[in-house]
Structure 1
Amino acid sequence: MSNRANAENRNVLHRLRFIELRAWWVGTVQRGMIQEKFGISIAQASGDIQAYLEKNPGSLVYDKNRKYYAASPTMNMVLGEPAFEEALEIFLGGDTALRSQNTNTEYSLTPKIDILGLPIRTASSEVLQQVFRAVYHKKALSIHYFSVHRGEAIWRNIEPHAFGFDGQRWHVRAFCQERMDFRDFVLGRIEKVGEPSDLKNPDQKDLDWESEEVLSFSPADHLNASQRRAIEMDYRMENGVLEMKVRRAMKHYLLRSLHIEHSGQKPTDFHLKLLAKLE
């Protein structure tokens, strides 16, 4: 298939996805809004609606009086799963990118939507570029790294191989030539990077990165029945349990972000507990 045909297929799919999102979230879709959004003819917009109905029969019903298609009560999405952020981004926030919320914004996205602007925790573009290239080309790097534990900045020789995001900041997963094990290095704490070099330990396996665990959580014991029900609803638990798959290397970040119960905490500090594994 030619590149032109591929591009046209992508454009059609993009329009069909718009029809589905608009109908599912808002409840209605009109040919005119498809025409206006994508710069196509009314005839093409009509064709797109018919093409969508072929993929999802019975999902739309035409209202002759109001001259729009309404979502049927039994409509399901067939081109993707419902994502609330997508609904907000497309239909309330215009072209505002809700996913880029890790910025120091001081203004509301719209009169009806706002997102807390978290502090930016990342490295300079030059550092990001060099670390990314080292991962891509399988090279070692010397990094000038600020360690909170040590309380000072030192040069570290690392062999980076993967990236992880803990919900607030990016880490590079790397073999540390000093400690001779795999560790996480926060990208925002790398001040500068030396020239790349060949790997000294190319055969080392990061078992914690390659291994996955399924963790089970339930509402904390100190909650009453109503509070437990609220937590079950909040996390969409099934039978009072939330299960999450996580890389072993990222496990402690997940537990920290969920404020899981641990010794020394007051009951008001946590709502979830980690269930013991059944052997």
Structure 2
Amino acid sequence: MLMSRALLRRHSVLPGFDLALGFSLLYLSLIVLVPLSAAFLKTASLSWSEFLQATTTPRVLASYRLSFGASLLAALLNAVFGLLVAWVLVRYRFPGRRLVDALVDLPFALPTAVAGIALTAVWAGNGWIGQSLPIKVSFTPLGVWVALVFIGLPFVVRTLQPVLEELHRELEEAAATLGASRGQTFIRVVLPLLLPALLTGFTLAFARALGEYGSVIFIAGNLPMVSEIAPLLIITKLEQYDYAGATAIAVTLLLASFALLLLINGLQAWTRRRQGAA
């Protein structure tokens, strides 16, 4: 057994562990760590009072509330309907299924600026849908939320699909045989098995929405204190050559989002451990 494992390692198609790890760390450093380090170094040029002044003005705080609040609400909605879409695509066969499956990836392929213009045209007061609504969507915080829902849905669907395909229907049939209703089967049997993947999809959708810019600026209206997102405020600071202020806001967003993602990942790991113990 030990000899066979040694032969597998020796004749592996990919490079050995040390070489592969070295290339991985080098690539991650160039793509991720170096840019993030530059942002932190630029922010370090500010004193603590200057950092607080740059990141806690009423306009900046309003952009935080909109960015985090709209991203969270969009990710929650996508978690619910993404699960429904993934379930339909995996469990049912119907005419046009492949077309629906391809449409899920449309937000991935569509340029964000094109998506923003299209959403604005549809939800504006004279748009196809907006003209029939009693409330205003475009150029309001509600428009920001609509754009973030649009770009976040594929992350949930594509994360859940492989898990649903591996989920054996015998578990549901066994629960039904034991007298469980459809609701009880879903809540007690299916949902616990899908929860780690659902949390992953939610996390990806939330992270994607938090940094979205192109599809939001067209439909948001970009009114300070009303519909101005944090990424737009960073761009505004850069246009004013306030590089330290822009990186200070970026670092604040990064730290806050990292803390939230760490919390969600911890919850996901706890869910997996609980399932393993069960």
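Key figures
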| read-out | value |
| --- | --- |
| Which entry (1, 2) yields the derived value 0.15 for FRET efficiency 1/(1 + (r/R0)^6) of positions 181 and 245 (r between Cβ atoms, R0 = 41 Å, to 0.05) | 2 |
| Relative contact order in percent (Cα under 8 Å, 6 or more apart) - highest-scoring structure of 1, 2 | 2 |
| helix-only ellipticity at 222 nm (-39500 (n - 2.57) for each DSSP H run of 4 or more, over all residues; to 500) derived as -8500 - corresponding label from 1, 2 | 1 |
| Test item: semi-axes √(5λ) of the Cα gyration tensor in Å calculated as 37, 30, 18, pick one of 1, 2 | 2 |
| Structures 1, 2, by FRET efficiency 1/(1 + (r/R0)^6) of positions 77 and 133 (r between Cβ atoms, R0 = 35 Å, to 0.05): label with the highest value | 2 |
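Any read-out appearing in this document is the output of simple, stated calculations on the displayed coordinates, not a laboratory observation. Keep in mind it's a predicted model, so treat the numbers as computed, not measured. Cβ atoms are built from the backbone, for glycine too; each structure is taken alone.
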